[in-house]
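Take a look at the structures listed below.
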Structure P
């Protein structure tokens, strides 16, 4: 459910061991700031606006997910009443947060947070069984939401729009069986989305574009099927994550054909990039030597 993007990355790790090694990547340099919710066992950053406000989720000592907003070190926790898990996925410059909560029956639902007032929404066509339902990703400055819903057969589909007026987005080469399909991870103010799909053979691909016209996104430093696009800003800069042949994940930044990698120096077991704002500041998480996740922001050097 909530962790579907993390699970998507983990799902290709075993495949990479049999693939040839890729060329070493040029690096992006800059400054990192760690984002840790006080008292959390793990923290994951998922979204950032142009004011530098970060959203994401953290695990408590019992392994339960809770959403958070981080405004320059001032943390606000987000919990949907009665949910078994809550995640804050995206935030725009007006401070509107999109999120996902999992009900006790295992069904996912999207929500909007307007300054502490939470309202639920669901995409028409979303399934109502465990692991199905509506998962958000991001909201742009026009109030347009992008995300993924899982139908009654467990097939993921992308969607964009506003509550009550969502449009389904499927990549034309996406498979139509469970664990195949299309997922959206970002939309900028120009209506350009980024996302990924799995074809009928189970191979993973990333893409960007204005639906229904898409361009593949592949980090040339990465093995095949191991590029996971995270976000795209109004300058059409793209960030995301790739896995190397050892299953270690690395962040990347750039444009198709011109990506450079980056790694949080504390991320001994990997660095994942989830989104970036229009100032080029990236948000994501890294995994330390003990296997715990920590959020971060990364400001590339000019």
Structure Q
């Protein structure tokens, strides 16, 4: 619809939806965005549509979970070893309990029509053969809210790595320590033990610390935290299980919420964590000094935004439940309020 000017009815602007914005717009081109409910104009300098009237501000609740850390590898040339479990990604929310025993955070007030960057952190890679630890998960971000990527589980003979939740220490010839978690985001990883089965520590979870490995058992991953922000209860951000050495030991299991299990047979790679849970990968289980076994990959994170009433914003997968509109991001994008 073209813009018209009439002496009795005033200026009539063209209308379009966000998906149906004009292709190849000119600088200063103006119209009403019926999806967002305001007038906008195109700035060629900025390369984007700029709102003229943004409407009232409103508050939203959020869940921001970072990517989980990768589990540790186990191969140690002429030495015995097992891989520590990866730590869960940092867990921050205003709709329930945060990670690390933290309380619910404050809701966020958004400017209607403004755009907010959303980053969904990837899971860290599991350690590869050669005594290697995994890698930390990546941070997840919504506006000013940042959750820290989970710490990696270690290989021989290294301590677990700190992160949102800490990675488990590797099982080795001496005791190793788990990595620390981030305050109000996650817990520490468990310690690794020595002979005869060199149980590695479990990765820390958002809901509890990773369990220490013992001389016969790999530590279990720390538990995740449940949230109903999407309309049903879902547990996320569990730690990865710690591995063991020799078939007389018992491998650790992943924490609730998607943590990867340690390798179940001798030798075997650690299991990957569940995608979009921010959980840690499982540690590798060894059987001889020269087994080439790897840690499991950490799970990617997730960002969820919700507000009361009908849809006002755009971005992510949009659903509704219990009187709320819910935007779920399983990959990075933009939320426009």
Structure R
């Protein structure tokens, strides 16, 4: 049985990864500091649902606290790490870059050091598609040199965490698989992200903000497609590898709005704003490497995934 440390376990992706591991019979030690980046009640609800599994242990801890994280490794004999905890978001990182450095770089370093000491078998480090910046080469490939030129503090901290992962592999032989997610969405999604905000606006009759002329494009990845790829990366000891986990199809902001209107049957009220600093024009994943090495195979179209999310939101969310 694997004993998997899942950091950021109360968050959107952390919950789904932890639940999938528990359903297949692994033991999960979940760590989260339950910060208020978005309403804590959503995170607490996720923990409550995970507590139904007998092999789940929750530890309220902060990955930036080296002593606290060391204690988790000492007490629970961790064999694998699924590192999903992070300070997320491009725009907020411009306002508080020091916090992003503390959580995303120092926090990751604390975990890598503990993984080294405890001879962890495999460490999955969650990065971000934002590391590609405004790369001119699309779709984005893992060896794209544009990742050396991030355009937000958030992206820079994620790139730094990848480099730290390589250093620990090179020096100590730690197996590190880096995952670059491409705008993951679905049930229990983050309430600060566009899928949630747009669906909420449709349901409540609120307005949405459209940054730019609506031609910016994103590669949206449904959570049900993402999780199997992530878990395979946790299972495979490959040395040091980087994988894009996206859908490899792009949706413009204008198309996104039209799909939400179609699913909800309601016209969205749109407030037009200028593009924001740090935002990229396109994200688009080349997933050929993940397909070959992880058997990754996303099958959910954006409209299908948004319909699932919309139905979940209507049934479960009161906000």
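One of P, Q, R was used to calculate mean count of other Cβ atoms within 10 Å over residues 104-111, giving 23.0; which?
Values: P: 19.0; Q: 14.6; R: 23.0.
That value comes from structure R.
Among P, Q, R, considering only distance in nm of label points 7 Å out along Cα→Cβ at positions 224 and 280, which has the greatest calculated value?
Values: P: 3.4; Q: 1.5; R: 2.7.
Structure P gives the largest value of distance in nm of label points 7 Å out along Cα→Cβ at positions 224 and 280 among P, Q, R.
The numbers here are math on the coordinates, done by the rules we state, and not lab data. Predicted model, so just to flag it, every value in this text is computed and none were measured. Cβ atoms are built from the backbone, for glycine too; each structure is taken alone.
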